[in-house]
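Asker: The data blocks that follow each hold one structure.
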Structure 1
Amino acid sequence: MYQDRTDEWFVPKFGSRNFRRTIGILFLPYTSIVICFAALGSLSGQFEIERLAAICIIYFLALGVSAHLLDAIGGKTKPWGDLPKKKLWLISMIVLGIAFSIGMYYVFLDSPLLFVIGIVEVFFLFAYNLELFGGKFHNNASTIFSWAILPVFAGSAIQTNSITIEAVMICGVSSIITYVLITTSRKYKHLKQNNGNYLEIKKCESILKIITICVLIGTHFIFILKFFS
């Protein structure tokens, strides 16, 4: 049965195995989508570039690095190989600490709501990726809440210490996108594991790529509109 994920579409086809595995663990397309959701939340009202950059960095570090390293530790399968758990734990906690420190700066500055959102995100970071509580939080609802809703709220909170109406509306769109993303990704993974139909695998790949590209382009477009308006 297929388990090695280094041949998936988001993993570079060049470089050493360690390099390709390192990039693969970060799941950059999915990470970039969540970062975009945080950015859109940050753009939902009056915004400062510095805070927009800060929330994007926070989510890259906390989700892109820390959460995915914990997933490599807590996952039932080891698609990236037998990695040193102590090293992964150390790097994950250091990176998470940096992300939390950046967030706390804005919490004490003027955005205490960000602390509440951050605590909830940290809970899901551990509960989801390490499959705590018998894996009760490793499901679609938790993914949508922690990937599609909380990032938007965090983006809004770091700017205004509030959840704007526009941010709530964005959550509706981000939730639908995330649902399509995770269901397609799960189907793609199942097909790869079971040597499924080649055309079906490519169809899933295309959907995942289109979602990623559209979210990235859409977020940049909205940023340009807001920046020059």
Structure 2
Amino acid sequence: MALFQPTRRRFMQIAGGASFLTLLGCNRPEQAMLTLYTFGDSILDCGRYNEFGVHPGQLLVQNDDRLFPEFQGLDLKSRQPARLEHRARDGATVAGLLPQAQGLRVEGKAIALITIGGNDLLRGLIRDPGAGIVTFANTLDTFVQHLPIRPVLLGNVYDPSLGDDRRNFLDIDPAIARKNLQRMNTAIQEIANRYGQFVDLHAHFLKGDPSWFTAMIEPSLRGASEVRRVFLPYIVGK
């Protein structure tokens, strides 16, 4: 049997075809999967508070173009293969972060989102004279330090009263409540600056309105999208 010996013309045809296929992207290596992890409380786990079951992690990975046409193409899947591992739990406190990380196996590219602190405030730290928020900060610091995911994006706690004393829903002087909210958010920012990226949900939500909330303090459907809005620049930038 004669060996295949392409002519110079045939070789150029083959090479030209290969170059054309390369231009089409047929020989482009597959992009690695990016996993977005969520940890924390109902700021990230608010699907039960809207009729569509939507929460911010979902929208960051793949926008719902029907509900939020403004964000069409502004999600991870529009840029690369991506998946969500949703571990945040409604009602969680800082003590619940470690259980959320049980069985965690991180392979490949990953980003972690964390929101925590609101339930800790509601369960007593809103009246804290000092030591409680220090303990909160130490617990959060330990969790973030040992979390095997980088980058990590840490959001602070928003004010569901929108800074309006008339919307105060707690049996406590609003001045005391806001002082402890500020102390907690300062601690969260310091931890974020040590290990990753601080995301200022508090500042953004002060520019919002009551439609961003449901059940008094939880993100509504609009609120879930607004949480996504604040995280989004850091997510697509990573």
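Bear in mind that the values in this text are calculations on the coordinates, not laboratory data. Given the structure is predicted, the values throughout are model-derived calculations rather than measurements. Cβ atoms are built from the backbone, for glycine too; each structure is taken alone.
Asker: Which one of 1, 2 has log10 I(q)/I(0) by the Debye sum over Cα atoms at q = 0.10, 0.15, 0.18 Å⁻¹, as calculated from the coordinates, equal to -0.52, -1.00, -1.38?
Answerer: Considering all the candidates, the number was obtained from 2.
Asker: For distance in nm of label points 7 Å out along Cα→Cβ at positions 94 and 206, which of the structures 1, 2 scores highest?
Answerer: 1
Asker: Output the label of whichever structure in 1, 2 has the greatest value of relative contact order in percent (Cα under 8 Å, 6 or more apart).
Answerer: When relative contact order in percent (Cα under 8 Å, 6 or more apart) is calculated for 1, 2, structure 1 comes out on top.
Asker: Here FRET efficiency 1/(1 + (r/R0)^6) of positions 110 and 158 (r between Cβ atoms, R0 = 30 Å, to 0.05) has been calculated and equals 0.75, so which of 1, 2 was it run on?
Answerer: 2
Asker: Have a look at 1, 2 and say which one yields 2.8 for distance in nm of label points 7 Å out along Cα→Cβ at positions 30 and 150, as calculated.
Answerer: Of the structures listed, the value fits 2.
Asker: Figure out for me which of the structures 1, 2 the number -23000 belongs to, where helix-only ellipticity at 222 nm (-39500 (n - 2.57) for each DSSP H run of 4 or more, over all residues; to 500) was derived from the coordinates.
Answerer: 1
Asker: For which of the structures 1, 2 does the calculation of mean count of other Cβ atoms within 10 Å over residues 62-69 return 23.9?
Answerer: The correct label is 1.
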